[in-house]
Structure I
Amino acid sequence: MTSKATLLWAAAVIVALTGGFVSGVWAGAKTEQDTLADLLERADLTTDCQSQIDLAVRDVISNWQGGPPPSP
């Protein structure tokens, strides 16, 4: 096998492993998100508690994106 063929195989393996890793992380995050949403739907929470959870989630998203905090 030539060095060019070896390099192509190595690149193909790296691309395949990276794609598998990203797909696994995405699938795990999606499953976790769906589970959390399902648990929050099933929980018997007061309206005030639901609004506090919503505000906290929006705050985390805003901080992660680097924007200003949401107004209450």
Structure II
Amino acid sequence: MSAASLVQVKMGMEALALCVAGVLCERDPSLLAAFRERVEMLYQVLDDRGDREAAAMVSAFGRALIDPVFKPPLS
């Protein structure tokens, strides 16, 4: 598998994870605090390990969970 294909697979998995987390948080907003806590914990582990790329991805994922720009407009 080429590097470009691996990047596409990684981006697809990140998008899928964000969609699942977003739907879960929309259905039960009480889950948002738990998601944010886990994202922060995972970020710290990755950052401490020196994996900056993965830490940045996790950080972006955490921001997307709470940023209204990523939420669909109310109809």
Structure III
Amino acid sequence: MKKYFDWEQAFHYIWNNADHDGIWNGDAATLASEFSVSEDSAYSVLSELCDHRLIELVDERTYAITNWPELGQHD
């Protein structure tokens, strides 16, 4: 079954899989696999999240949640 995929779902997934410092070790391939979408689709959503300043690219396979303190504590 294909999961629904948009920037909100991607952000929710990243939030739930980030460490306590708000670092997510993943990339477009990770999202593509999780949501059964193309890597191009996943990359577009990651770019959208960066454009909205919700996450930022730290290196090739690492993103940081940029608004971590304003969003509340991560469990």
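None of the figures in this text is laboratory data; all of them are computed from the coordinates on show. What you see is a predicted model, and the numbers here were worked out from it, not measured in a lab.
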Name the one structure among I, II, III that percent of Cα pairs over 20 Å apart of 59 was derived from. I
Can you spot which of I, II, III the value -13500 was calculated from, given it is helix-only ellipticity at 222 nm (-39500 (n - 2.57) for each DSSP H run of 4 or more, over all residues; to 500)? III
